[in-house]
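Heads up, there are several structures right after this.
What follows is calculated from the coordinates using simple rules that are stated; it is not laboratory data. Everything quoted here is computed from the prediction, not taken from an experiment. Cβ atoms are built from the backbone, for glycine too; each structure is taken alone.
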Structure 1
C-alpha cells in the first residue's frame with residue numbers, strides 16, 4: 001500500500017514540476033517577445049519624433065532668406081518641411097506581449113495624430 005502512495009505522490013510531483021517548467025518557459029518567452037516589441041516600437045516612434053523635430057525647427061526660410069515672395073515683391077515665410085505621416089508599425093510585433101493599456105495607447109497614436 002505504501003508503494004502505491006509513493007508512486008501516486010511521484011506522479012503528482014512530476015505533473016507539478018512539468019507545469020512549473022512550462023509556466024517559467026512561457027514567462028521568459030513572453031518577456032523576450034515584449035523586449036523585441038519594445039525595441040521595434042521605439043525605433044518607429046524615434047524616427048517619427050525626429051521628423052516632428054524637423055517640422056518644429058523649420059523657420060520658413062530658404063538659405064537664410066524668407067522662402068516666398070508675393071506678386072508685389074513682399075517676402076513671406078513658407079514652411080520647408082512637410083508634416084510627417086503618422087507612424088506605421090511593423091506587422092511582426094506580438095502585441096499580446098505588452099500590457100493592454102500600453103498597446104491601446106500605441107495603436108491609437110496614428111488616429112490621434114491624423
Structure 2
C-alpha cells in the first residue's frame with residue numbers, strides 16, 4: 001500500500017472515531033435540537049469520504065470490506081446537497097455504518113488485537 005494511502009486510511013479512522021464520540025450518550029432526537037451536533041457530524045463524515053476518495057484504486061482493491069462507493073457517495077451528497085440533509089440517514093450512518101468501518105480500518109492499520 002502506498003504511504004499516502006495509509007495516511008488517508010488514518011484520516012478516515014480518526015474522523016470516524018470522532019463521529020462516534022460526538023454521538024456517545026446521545027439520541028436521534030438530539031439532532032433536531034443541536035445544530036452544532038449536526039454540523040459536526042456532517043463535517044467528520046465529509047472528511048471520511050474525502051479521504052476515501054483520495055485512496056488509490058489499487059489500495060481500495062486490497063480492502064474489499066470497505067464500501068468505497070457508499071463512503072464516497074455519502075461525502076458527495078453532504079457536500080453538494082448540504083441544503084437537503086436527511087437527519088435519519090445521517091444518524092443511521094453514524095450508528096450503523098461507522099462502527100464496522102472503524103473496525104475494518106483498525107484491523108488494516110494494526111490497531112486491533114485480531115489484526
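Which of 1, 2 yields 36 for relative contact order in percent (Cα under 8 Å, 6 or more apart), as computed? Answer by label: 2.
One of 1, 2 was used to calculate mean projected area of the Cα convex hull in nm², giving 10.8; which? Mind dumping the intermediate values first?
Working: 1: 10.8; 2: 7.0.
Source structure: 1.
Computing FRET efficiency 1/(1 + (r/R0)^6) of positions 9 and 73 (r between Cβ atoms, R0 = 41 Å, to 0.05) across structures 1, 2 gives 1.00 for structure 2. Source structure of the calculated read-out (mean count of other Cβ atoms within 10 Å over residues 49-56, 12.4) within 1, 2: 1.
If distance in nm of label points 7 Å out along Cα→Cβ at positions 17 and 81 comes out at 6.1 when worked out from the coordinates, which of 1, 2 was used? Source structure for this number: 1.
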